[in-house]
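These are the structures in question, set out in turn.
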Structure I
Amino acid sequence: MNTADVFAWSWILGWTLLVLPLSCALVRGRAPAWARRRATPRMLRARGIGGLVLWASAVTSSVFQLTGALADDRFHLRVLAGPVAVLAAILFVVVTDVAERRRRRVPFATSQ
């Protein structure tokens, strides 16, 4: 076991302990009071799904390193699991937040 393997295991353990429980709680609808006050349940679920995608993306890179699958024939998997998944998660959360904020907006009464 070399230093790269220790880093990979630490990376997997850190992401699993920090991100996975919070993301699963958000997907199930359980959130701290400060988060529930500022977001709708749909927004919280979207953030949980985004967190799960980020967790899968972060863990996949380390799993590829530990299994030795960093060869060029698996390059498309590394690209999809890396930056593409991160951008998809961020875009999903942003689009959901914007859509929910627009849906919650109350139209102003206008005088005619």
Structure II
Amino acid sequence: MKLSDKNREILIEYISQSLESISKRNVAELFSEKARFKTLGSEEETAMEQILKNPIGFGSLLEKVLWHTSHDVLFDLFCVIDGVADPGNKDWKGVLLIDLPDNFEGHVEFLHDDV
């Protein structure tokens, strides 16, 4: 059992598109009036006010930082899945990322519900 080449390509393409669109969306949200200072502390709010006075290039820079940070997290996750990195827990036994069989009708616990 393994992840098929087709699903591997689809998954990598999806991740690439998601990294770009989510980075852009998060930067746009940061600069929006409705969300601007909801989660920022006072020092962060002051920094944001300074950035807004001269924002040229900052949005693009931030998108790249978010993209690379997210990419690095996913790379590390895939290294753990591939078995070339160890999450540092003695109880870790490894996992497999495989295609579902065509006749699969079971239930799988959702990982995204735990994040």
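Brief remarks follow.
- Which entry (I, II) yields the derived value -24000 for helix-only ellipticity at 222 nm (-39500 (n - 2.57) for each DSSP H run of 4 or more, over all residues; to 500): I
- Computing distance in nm of label points 7 Å out along Cα→Cβ at positions 19 and 51 across structures I, II gives 2.0 for structure II.
- Given 19.3, 58 for Rg and Dmax of the Cα atoms in Å, calculated: source structure among I, II: II
- Structure (I, II) behind the derived value 30 of relative contact order in percent (Cα under 8 Å, 6 or more apart): I
- Largest in distance in nm of label points 7 Å out along Cα→Cβ at positions 75 and 91 among the labelled structures I, II is structure II.
- Here FRET efficiency 1/(1 + (r/R0)^6) of positions 3 and 67 (r between Cβ atoms, R0 = 25 Å, to 0.05) was derived from just one of the structures I, II, and that gives 0.90; the source is I.
- Here distance in nm of label points 7 Å out along Cα→Cβ at positions 27 and 83 is compared for structures I, II. The highest value is that of II.
Taken together, the values in this text are just the output of simple stated rules run on the coordinates, not laboratory data. This one's a predicted model, so the numbers in the text were calculated from it and none came from an experiment. Cβ atoms are built from the backbone, for glycine too; each structure is taken alone.
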